[in-house]
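Student: Next up: some structures, all given as structure tokens.
What follows is calculated from the coordinates using simple rules that are stated; it is not laboratory data. In this text, all values refer to a predicted model and were calculated from it rather than measured experimentally. Cβ atoms are built from the backbone, for glycine too; each structure is taken alone.
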Structure P
Amino acid sequence: MMSRPVHGGNLAWAAGLAHCAPAELLDFSASISPLGPPRSVRAAVQADFLSVRDYPDPAYGDLRRAIAHHHKVPIESVMPGNGAAELLTWAARDLAQMETCFCLSPGFSDYDRALQAFGCVSTKLPCFNASNWQESLLGQSLDLEQCGLLLNNPHNPTGMLFDREQIRSVLSRVGLVVVDEAFMDFLPPERSQSVIDWISEFENLVVIRSLTKFYSMPGLRLGYAIAQPKTLKRWQTWRDPWSVNTLAISAGIAALQDTKFQRQTWDWLAAANRQMYKSLAAIPELSPLPGCVNFFLVACEKSVTALQENLLKRHRIYIRDCMSFEGLGDRYFRVAVKMQDENLRLVRAIADVLPHLPEASDVI
């Protein structure tokens, strides 16, 4: 049996517990939109399939222009990558050169992986069920100009959205600030708290985005960084050539231009988010945190690892345990928001399983 995964979406592991094929699972563990990939992306990949015979443009000119146009930034400030994970690795290399690197807790475990690869152990800023992380940071006795900060907004796993003015309050004090906006696409422009438009103002700001969650194409591995050109030129000397494959380039260009799909996703999520929160909160043993994007962090009075196992074995439903999130342990799980009938199936399955489970342990 494979060891417990540290990420969601490990269908091979879950299928082993459920004794079924991966395709038979209903996966709530990975926060991927259920609407995509858009037709425009599928058409672009099919049309450009034969181009896999050639190497990609090493400068990714067309894709960079599409990203630059989408965000209204100079093309020199854009670097595509093999998913946000690759770009977080290069951000971690820079952060590891700082005297101290701060991260929010609980937080995405991949941040620690990337930082530790360069010998850096992060200092945690508590943010759980609160938004005063910037006060904790600014209250440090350290020289913050020699420190780095890695945070994500909207926050994973809590689903909280930080006001971008909270980030501005630290940008003039901290030496390097990396903002992971992997889920910001799920917010329509009028609600977005992105700081991309500050790139030209702050040399110490890096923003990292993912194209795989909103557009449902994690298998293509596509993300991008937006920063001042000096930073990206340095990263370019560190990375492998052709980090982004030809089909991902085609998919990314098509996705960014699909404004109809973007609006469809925002409209779907607004209704689905409200309904799922209400349904989860109606179960006495559960306390979901209000979330602004396509997932919920849920406190549970029963053992989450037992809940996860029973949902897999009895209902072939896969939820994300939070054992890899510092401070959460066996008391919390995270679930994606999916289509209405799928969300209803999840809620009914949880209500069926919970009465038979042991109380949550203090294992963290």
Structure Q
Amino acid sequence: MWFRHAIAFVGLIGSLSAAGAENFHIANATSPKDWDSAQLKPGIIVFSDAKNGAAADESSLMAFADWARVHPAQKKFLALFPGYVEPTVTKAATPGATPAPAVEKLTMYVAQARFLLDRPPDALDLARYVSLAFLEKVDPAIHHKAIAADNVHSLTDVQGTGNQNPQRKWCTGRPVLVCTQSNYQLEGKIPIGIMLVNKLRDSAKKASDHIDFESEFSMLADLDQAGLKDLTGLDAPIAGALAQNIFYVNQIMKFGKFFAVFQADPADAAKTVVTAYMALAIETSVLDKKKEYEKVPVLRNLVPVQVLMGRSSFNSGNSLSAGLPKYARNEIATVADLLAHGPAQ
């Protein structure tokens, strides 16, 4: 739910071809100067999801409350909506306990990337990228179905509590959007590991070997020029923005967001600077299972935080089962390729 879908969201519609074009490559940012638009190079994506340029690991995750305090601009644009708070849900603290209200703590994984498009902002028709065909091309491992606003999940269960946008109903209120119901079957050895977990754990709620989620992918109609410049740190006109809000996920995550901001290149009017973000809110209770898993030898390589950060022998492939760092890199590189190969308008 964070998911390659989630995240997956600005690209070519099905009839466009990228044949013969050079693909983008990831370069990890190691210092603030790497984000300077004047330092950007063609075909290179400056990327960071870790502290101080180190390899992404458990320390790259941040409590939601700390994230909101330290990065208010990110919280404003990368949470489901600006006023989002950790919701109060009613559930049992331990198996067999009486359900009671409690704040659902969240932990954030945030990736940021920046790259150049060899086209001016006025040559980009962002509305053409908002399609089911695009989502299907970004990650073939995720299957999507278009749904109407009336078919959106009610968001009244534990997974959906707190995720309803108070300003508008999801999948409404924006002139260009597509609403989807998506499914991702976990890959490699992870389903076998989940089967073992379900057999060994004394819990009424079983872990699932697939991720179901609902989201809206849209082009922003109203652009907060000052706010978006504050988010990207680049003082250049905002030409447009694309957003994918993952507002319901059946497990592991509370919400996800993929957000891309398009700005004029201050140094070259014929180019566009794209700053893209992937933000995933992980249920902290999932990460707290570390000690529980470490006590069982057969599950030691399935410790949730290790799997999520791509540091387990159970990780595989290029999608969500690869772990968030690899997934985010693949996702953003694919998005950059699709944007770069789109026709000028």
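Student: Of the structures labelled P, Q, which one yields 45, 13, 9 when Cα extents along the principal axes in Å, for residues 239-278 alone is computed from its coordinates?
Tutor: Label of the originating structure: Q.
Student: Comparing distance in nm of label points 7 Å out along Cα→Cβ at positions 135 and 319 across P, Q, which structure shows the greatest value?
Tutor: Comparing P, Q, the top value of distance in nm of label points 7 Å out along Cα→Cβ at positions 135 and 319 belongs to P.
Student: In addition: When Rg/Rh (Cα atoms, Kirkwood Rh), for residues 127-286 alone is calculated for each of the structures P, Q, which structure yields the highest value?
Tutor: Q
Student: Taking 22.5 as the value of mean count of other Cβ atoms within 10 Å over residues 79-86 derived from one of the structures shown (P, Q), identify that structure.
Tutor: Only structure P yields this read-out.
Student: Can you say which of P, Q returns -11000 when helix-only ellipticity at 222 nm (-39500 (n - 2.57) for each DSSP H run of 4 or more, over all residues; to 500) is computed?
Tutor: This figure was derived from P.
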